[in-house]
Structure P
Amino acid sequence: MTPAQLGFRMPAEWEPHDATWIAWPHHREDWPGKFAPIPWVYAEIVRILSAHENVAIVVGDRDTRRRAASILDQAGANLTRVQFLRADTDRVWLRDSGPTFVVRDGDVKEAETDGESIGPVALVDWKFNAWAKYDNYLKDKHLPRRIAKKLGLTCWAPRAEINTVPRRVVLEGGAIDVNGKGTLLTTEECLLSDVQARNPGLGREGIERVFADNLGVTNVIWLGRGINGDDTHGHVDDLARFVDAKTVVTVVEPDAADPNHEPLEDNLRRLKEARDQDGQPLRVVALPMPAPVIFEGERLPASYANFYIANGVVIVPTFNDPADRLALNILAELFPDREVVGVHCVDLVLGLGTLHCLSQQQPAAPSGGPPAS
């Protein structure tokens, strides 16, 4: 039986967490010549998160764990809320290489399938192939199973029939965003393009069926293209994000000469025309883009949409830009019950990702009844 048949759904990011998962940085090639400050950026992230919820950190060996614990202690993190999992990784972008957690609402008595008892929280293990671009992912692809074993949770590995052959479904967490009620955001560039094609031959209907079966999604909103500099070829978590069940923030670029202007205008139009799972229009809020962040002639994927929502706090990437304050103020108004905190990401974004890319939420078991909006 599929997760959806058993009553599972992907919860919204603002629903209660048991923990946030990250992996301690070690792949120096992601930050060429600028790796030294990266562990301290991670320490600041953990310091903020550990004031509000547990943080689970994947480390490759005992020495890395010891160094990480020392840096976290110096940075003032709450180490009583930090735990470590020993597992080898190629890179540290857990939004994409980690699992997608799903939950069952209402009666949280255990379900059963094929003789196996399944609790109210489980996880989905998508096939990871490093964004159909890189070849260093053979360690990363095993991480969801390691996390499932650590937590004692049921784990599904979705398959879809492509040209009459059942195949593992390739998907990264940064390619999707949900409101927890049945609506999902994604992009055509990421999931339907022939460039960096994740599931060649599956098509729009097949992808939507995968979302329905495994995430309980009944309504998919397709945006167009991603931001300039995004090596994932169109991840939605740099573009548009749900902030409540009916509200989406989306980045915009007013400068017509900027290559982001046209695709972001198209995405804004699509969102204004979109409907949620109940056929109702969305509230769409514009979020600015920072000025281009350039390193050695390469534009990096700097975006305020790459924020992360945790228990009691929202952490937002900042870029030493006048628009930092505007973005923080917009998000603070949209999250009145959470602290909104900026984290300096000019160094971090050299790795081609920031706060949402590196994190993965582990939801708490629902207490019963439908989720709050």
Structure Q
Amino acid sequence: MAAAVIIIIIALIFSAAMLTGVMLIAWRSFGRPRHALLWAAAFAVATVEWIANLAFRIAQAEDNGAFYAAIAGLSCLSNALIAAGFVQRSRPQAGPAPFLIAAAGAALLIAGAAIVVPHDGVRDATGLLFGGAMMAISAAHVGRGFRTASLPERSVTLMLMLFALLDGAMAVIALRQGIVGQGEAFALFRTILLLLYPPAFIGVGLFSVFLVAADLAETMRTLATSDMLTGVYNRRGFEDAAERAIRNAHRQRQPLSVVVADIDGFKAINDRYGHGVGDRALRHFASRIERLVRRGDLIGRIGGEEFALLLVNTRPQDAVEVVERIRRDIAAMPVSGPDRVVMTASFGLTGLRPGDISLASLLARADRALYRSKLDGRDRVTSAEELEEA
């Protein structure tokens, strides 16, 4: 058994060291996310913990109370840094200080049960309960909005919850050891610790790496589908999202409207005030639209000063009212800055029809309606349906 324990500890040392390196690479390569650095620190501490554990076992000093307190303190610190990383991923402004304080408190309690008033059951259970609490906190912050979470987030949440339950169950068994670890409870505790704790530890580490990689992939997808200047969809992102919305509207037999908007005289704004003011005008235009549409509607910048909207579950006649509010708001609210630029916009819109199988046909009709708005004097809204009726 002693040889098997040493082999497992050596495997844990290499696993923790490998996870430390992977997290450092992820931190360095993926935009230096602070939570990845905290996880790298957590696995580095775990590496030191397992090295110390191996050294004391080889020296046959593992029953020393001070030894156990030191190892347990490192374990608490590692678990606290893991939890701090998950919280910081969820809330970037959060710092690790509360977790470090909690780890110090747990380490003191363990030291008391290992040195001052020796009690093996309390000593082991305290460390396990602290670890379980840290895993539960981590799961709560990854799994908020579990139904809308990504597959990697759900997987990590389940792994953390299993780890927390394992720690809790082992703490109950540890308490049954009594003051001096002996008997069936002691044997069961050591067996579970040997068989289940290493794969749980490695599992949490690997799934944390997957989560960092998934976050990077999501960031890359966002960059690929977002307009860097205004923050709304770019043309590709808008087309992809709109095609899905059109298919969904056909399936559910719901109305849908598409709007094309163009800032009037945008070239003159650039020529008179410069491209910096022109960029501010584009951001202003996108932000005003975002304020006036519902959550779930789509906004995209599909050209230089041309934007598109998709209004879900909205008939063309209702879309006219929505777009009129946007038009009046744009004309009434000057662009922020010392120049106080006032601009207007022209709009063309159309509704989804049974024969519309793609976004292209809706954009074509909305473009024709927009062209009519320009011909009629700009700063107005034209519906393709109203044009056809006329």
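Annotations
- Value 15.4, calculated as mean count of other Cβ atoms within 10 Å over residues 130-137, assigned to which of P, Q: P
- Each of P, Q could give Kirkwood radius over Cα pairs in Å, but the derived value 20.7 comes from P.
- Of the structures P, Q, the one that 22 was derived from, the read-out being relative contact order in percent (Cα under 8 Å, 6 or more apart): P
- Source structure (of P, Q) for mean count of other Cβ atoms within 10 Å over residues 218-225, computed value 12.1: Q
- Value -7000, calculated as helix-only ellipticity at 222 nm (-39500 (n - 2.57) for each DSSP H run of 4 or more, over all residues; to 500), assigned to which of P, Q: P
Readers should treat all values here as calculations from the given coordinates under stated rules, not as data from a laboratory. Since we're looking at a predicted model, the values are computed, not measured. Cβ atoms are built from the backbone, for glycine too; each structure is taken alone.
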